[in-house]
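Take a look at the structures listed below.
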Structure 1
């Protein structure tokens, strides 16, 4: 069984990778778009409201983008022999899910690429505000370092999408042979 978590900063290409995996016939979930992640209040764990008026430092200090463990487990249950399942997304608590996943693949791209993607994407406006962009750019090197230290596969997401997905599938095939 292979349940592969594809992580990376905002703008690294997780949603595009997810869409391409689905287009190629694989089972892949977007943690952002498939209801697996949501904003929650840090103190209570209750769902929090997110809107244009909430996009500042104070709000982000009190709220986190978290994955729902039950939903991650449901996605993982779909994996089987020769049938990998992919979870594409990043959340404040995603490392709490690492006991469920077979392997983590971290998408990385240079700062300039991420800035361009965030500025031009149309499916999500996260990262367009100055505060959010600053958060993303400060977090990127820490995420890559953290994932390298954990032994995650690192994939250069500045390549054309087809090449990125080909590399992910190559890594997944290699992983399946090791299991």
Structure 2
């Protein structure tokens, strides 16, 4: 019973304090998880490391066995992002095209929403992403639609994915993700 109460409280606190996910100072990210193409037979590998100041997502993307992606994801939950218009993210990393992802469906074949960005490996950058500009993708293909306001109220998971159809190593270091 105690464990159930703690899980419930953790979900409640996460939702109320979603304004800023600070991987450094607040040590957020312990409950984030890796989802790579190995779930479908691919060979990509990645890991999450929590440093003193950030979350470090690093690994190697492989195109073997129809692979080609590596991702990190926040825990499943109910994230009402309808009161926010902007997501900010301070990061640096390999100059490859990553995407911030948001889901409001739990099955992989339903559309999810993405916003692409390319970090600078040399210095920290702060990306300011307009939530209304996230584009719908279904099975890796853009549908041409953007996220609707009512869909922002029903986000159940968000994360970051690398699937630029290039094999090789990568790193993405994230200081924080904020919602305003």
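Remarks
- Of the structures 1, 2, the one that -3000 was derived from, the read-out being helix-only ellipticity at 222 nm (-39500 (n - 2.57) for each DSSP H run of 4 or more, over all residues; to 500): 2
- Winner on relative contact order in percent (Cα under 8 Å, 6 or more apart) once structures 1, 2 are ranked, highest first: 1
- Origin of the derived value 48, 36, 31 (Cα extents along the principal axes in Å; candidates 1, 2): 1
- A value of 3.8 for distance in nm of label points 7 Å out along Cα→Cβ at positions 59 and 163, calculated from one of 1, 2, originates in structure 1.
Every read-out reported here was derived from the displayed coordinates using simple, explicitly stated rules and does not represent laboratory data. Please read all numbers here as calculations on a predicted model, not as lab measurements. Cβ atoms are built from the backbone, for glycine too; each structure is taken alone.
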